[in-house]
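Take a look at the structures listed below.
What follows is calculated from the coordinates using simple rules that are stated; it is not laboratory data. These numbers come from a predicted model, not from an experiment. Cβ atoms are built from the backbone, for glycine too; each structure is taken alone.
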Structure 1
Amino acid sequence: MLDTSTPAVTAGVAALDETVLGETAVDVLAERVTINPRAHGELLTPHLTEAASTAGVALTDLDAVVCGIGPGPFTGLRAGMVTAASLAHALDIPAYPVCSLDAIAADAGTGTPLLVATDARRREVYWARYAADGTREAGPAVDPPADIDVGDARVVGRAGSMVSASAREPSYPTAHGLVRAAADVVIAREEPAPLTPLYLRRPDAAEPGERKRVTEVG
């Protein structure tokens, strides 16, 4: 699994096992994480190969790829999703997209309403709200923290403190959370949805306008 939607460059290898009760157990065999918002492209592939080596598996042994699709910044998301798509194509295996906020929610657990918030910069946060059973009820969206109604929800995520003083971990998507969020469709071998990034807003860069014509006066 791969995720580059936040400053955490995350790659890991996990095994899924359907239990006798019909639930799916997620066993993370190895994981590599570096918090560096400028190193997604540089570190992601080495993290993946190191995780596979530690887990004692070859990349050719993988049955599927799970990839966080954001919301997140343009540069970071591109690094993860291009890597996931290329790996899936080379190995002829499916690549399953996961909303990265869903992955954090999967790690946070159920039992109470939940709000996940990650840093969107520009004094805004990416957020999503979940019911007590883990079902996403709202989002993903991007808004100023003051515009988000927390209500009685637990708040988690790296930018949770921008929304609530009582925010808790997990802060970033983990290998366990990403695979847990995709476990049902992976076990069922469903056709994966397209790897479509959740940017949620337009990029900062813009196409240059028509250049002004300079006219000599003489």
Structure 2
Amino acid sequence: MRVGVYYAPTADDPLFAASTAWLGRDPVTNAPARQPDLAEMAAITADARSYGFHATLKPPMRLAAGRNWASLLAAATALAARLKPFDLPPLAVMDLHGFLALRETVASPELQGLADACVAGLDGFRAPPPAEELARRRRSPLTPDQDAMLVRWGYPYVFETWFFHMTLTRRLSAAERAVWLPAAQAHFAAAVALPRRVEDICLFTQAGPGAPFVLAERLPLLG
């Protein structure tokens, strides 16, 4: 099993319905959802669909020896209880190195602080990544800072190398992006126009390799 600590919209947020339809899967029930009638939609969203709509706070991890789900849940609940809710900056569909993703339109120290707290506060539960996983991540060019994060934290994009994003597609060609960017912007326009607050963190679990991630727990921020 792997566990990721994520931000994800609540079921009553229009962003939840919009993202469930876009990706074609409900991350709570794991039930399929009808996608917009666009050519290649299922293939272009396949990877994002498997992970479930979210923004990563602490990347998916295998539990270290001597750790279990109950102890992780207790620690994550206690961590969330110390953190304060805050307003999420307005979101927009953007190109992110060839992928489409929802990103914040203004910098948010509160978002950065939330991700930092999750990475550091729960790292004692993380099993070190196997050598083949490190090698796979290094196939993509990493800066010295990103490689240092990979060695220390098991993932290259944490702390100062972290960035908020909610992935919507696989990497697109320029021609695909010209089609899919306006389609995604239109699909999410009504949902992203609404204000929202970050009031909890979510634990998503993956039962085994290749299995989809599902929302297992939603933990309120009580600070």
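A few comments on the model shown:
- Structure from which 20.5 was derived, mean count of other Cβ atoms within 10 Å over residues 74-81, options 1, 2: 1
- Each of structures 1, 2 was scored by relative contact order in percent (Cα under 8 Å, 6 or more apart); the highest score is held by 2.
- Entry that produces 26, 21, 18 once semi-axes √(5λ) of the Cα gyration tensor in Å is calculated, selected from 1, 2: 2
- helix-only ellipticity at 222 nm (-39500 (n - 2.57) for each DSSP H run of 4 or more, over all residues; to 500) derived as -8500 - corresponding label from 1, 2: 1
- Label whose coordinates, when distance in nm of label points 7 Å out along Cα→Cβ at positions 50 and 66 is calculated, return 2.1 (choices 1, 2): 1
- Structure from which 4.0 was derived, distance in nm of label points 7 Å out along Cα→Cβ at positions 34 and 58, options 1, 2: 2
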